[in-house]
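Participant: The structures come next, written out as structure tokens.
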Structure I
């Protein structure tokens with residue numbers, strides 16, 4: 001399933017690379033959203049003991065009658081932009097299905 005990076009923090013101390021997280025999500029994209037984000041969280045925990053992680057999934061689906069989802073999501077964080085950050089990916093479903101999952105990873109240095 002195609003994985004696309006939508007947004008990422010611009011800091012030098014990110015606990016993972018874009019390639020690492022993109023490959024991990026693509027490798028496990030066939031799992032349910034809950035199982036996928038659990039796998040991501042477990043992999044990140046193994047990768048860094050110096051960070052706390054929050055992994056969120058938002059499933060987007062449309063049917064034959066409603067194609068305009070109009071979804072907006074915002075967040076504010078009071079953190080150290082040099083050490084903390086977030087990363088958002090979009091996993092698109094294959095086979096003509098109008099569905100995708102947004103995965104957002106937040107990390108805070110401890």
Structure II
């Protein structure tokens with residue numbers, strides 16, 4: 001993974017406007033959504049230091065929103081945006097890719 005700045009991450013996402021993207025949204029330890037997909041319509045970045053990111057998708061219509069993002073990294077073709085807690089553990093993650101994300105195995 002390669003660390004990147006917030007503006008660089010948003011520029012990369014903007015380049016995917018009008019294209020199908022795949023989204024992973026995770027809130028630790030409560031929930032996650034993997035490989036939701038749609039056509040990227042809008043990208044928004046707000047704040048400084050603690051960022052808010054929103055994505056508007058179409059086909060199907062959806063809105064993805066995450067706040068308190070502090071880290072932006074590139075992982076292959078994916079852009080990963082994370083918020084860390086006070087102990088520097090990942091609290092929430094939004095990953096966007098132009099290719100499907102690995103879903104792994106479902107464990108019971």
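Participant: If helix-only ellipticity at 222 nm (-39500 (n - 2.57) for each DSSP H run of 4 or more, over all residues; to 500) computes to -2500, which of I, II did it come from?
Facilitator: Label of the source structure: II.
Participant: Work out which structure the value 14.0 belongs to, where mean count of other Cβ atoms within 10 Å over residues 26-33 was derived from one of I, II.
Facilitator: The read-out comes from structure I.
Participant: Name the one structure among I, II that Rg and Dmax of the Cα atoms in Å of 14.6, 47 was derived from.
Facilitator: Label of the originating structure: I.
Participant: For relative contact order in percent (Cα under 8 Å, 6 or more apart), which of I, II scores largest? Working shown, then result.
Facilitator: Values: I: 40; II: 28.
The structure with the largest value is I.
Taken together, the values in this text are just the output of simple stated rules run on the coordinates, not laboratory data. Just so you know, these numbers come straight off a predicted model, no measurement behind them. Cβ atoms are built from the backbone, for glycine too; each structure is taken alone.
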